[in-house]
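Below you'll find the structures, each written out as structure tokens.
Just so it is clear, none of the values below were taken in a lab; they were calculated from the coordinates. In this text the structure is predicted, and so the values were computed from the model without any measurement. Cβ atoms are built from the backbone, for glycine too; each structure is taken alone.
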Structure 1
Amino acid sequence: MPKYRKLSHAIYCCEYHIVWVPKYRFRILSGVIKELLDEWIRQISEWKGVEIIELTICTDHIHLVASIPPKLSISDYIGILKGKTAIKIFKSFPGLKLRPYWGNHFWARGYFVSTIGIDEEKIKRYVAYQEERERQEESQSREFDLFQR
């Protein structure tokens, strides 16, 4: 069952599976870099109000399952994550930036994102149920009106 979260004017369940890779898909996300990335991704996410449900850092890609509030776009969130972590990595490991294949970019362009939630059939059944329930309430309301006259 999805977990609903609240903002001042919204109740939401916006969960996403996001994957992104280092430039040229180099197998560099291990050891100290992996530990630091885990820490930084969690810090940035908390700062932006994003709840991390699952985070797995493989040697050549990152999987993130997160609940992102509707006031924050996915592209903005990923841009912030990739931008801030790249800056921190190059500051922590200045030798990386000297290698000709990195340039000023640690991450490859783009990312994969998919929504997570209940399936389409469950949504259709729920909507149909709501419609049926409304009809029943209207019918009961009319019966009640008959007794009031």
Structure 2
Amino acid sequence: MLIRQIGPDEAALLLPLNAVVQRLHAAHRPDIFPPEPDAAAVAAHFVETLARPGWFALLAEADGAAIGYALCEVQRIEAHALHHARTRGFLHHVAVAETARRRGVASALLEAAKARFQAEGATVWATTYWAWNDASAALMAKAGLWPAIILADAPLG
């Protein structure tokens, strides 16, 4: 398995991997996530995102095929009256092809992301995942991440 960073010019490689996650999210929160968003719009979103300062994507490949990705951001947070300045690595997405699961792909992507975060001066890393996503909770716990903030939501009206 090879893990490498990709730029906006290769953003289309993320589409089939993201579709797996999108369908999972849509199954649990159809009020937020469409099950099959417009592919051109998703591609444009990834191109724009990867062109932003601090953002990067890591792609896992095996036998020349994309089998997983991590979408990450190095966040440089300025100090203010209530918080110290800090640099944080933030994992926005991690996805692995269904045919490549249980082979350490996600863990390898997280380790590569952590190394990049540290190289960029981050002293902490974080992510979010849905309360119903037991697989993500287990993966993040294995990686040393534990819930720090709880977000609760409900429809209005």
Structure 3
Amino acid sequence: MDYKYTSKSIEDTMELAENIESEKFPGMVICLIGELGSGKTVFVKGFAKSLGIEDTITSPTFTLIKEYTNSEMPLYHMDVYRLEGDPSTLGLQDYFNKDAVSIIEWADLIEDHLPKERLDIKFKVIDEDTRVIILKPYGEKYEDLVNSVL
């Protein structure tokens, strides 16, 4: 089942991320999908802030993976937009199986390499400020999470 959330500002998107962070669990995988400028990195900023990460959050477009371990639970922020070659060479499964949260921007580009249980979040630009955000949980844990935050 898909769940719809309308964000009318950057603050709304960050608040959604903070609410999801409050329900985090080890091994959580969040897949972000949307065009450039749709709010994916804004979501990660809100999630990281809620986790207590004080670093400046930018999309790891060229490094592919940024690890934040200075928080109550590690966060692995991935951006696979510029990934060349076989995604399995990144060792993604190693990240997904740790006691951490993994958030992947442009996750639709590596869909065959994602875990079956995860939370997909799709961002659709409506206008300069407004986004329709579709949450699609895969698995009972993620279904429960979405039901508790929306």
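In this comparison of 1, 2, 3, the computed figure -7500 for helix-only ellipticity at 222 nm (-39500 (n - 2.57) for each DSSP H run of 4 or more, over all residues; to 500) is attributed to 3.
Among candidates 1, 2, 3, the computation of Rg and Dmax of the Cα atoms in Å that gave 16.0, 51 used structure 2.
The value 0.6 for distance in nm of label points 7 Å out along Cα→Cβ at positions 31 and 87 was derived from one model only; which of 1, 2, 3 is it? That value comes from structure 3. From which structure (1, 2, 3) was relative contact order in percent (Cα under 8 Å, 6 or more apart) calculated, if the value obtained is 30? Comparing all candidates, it corresponds to 1.
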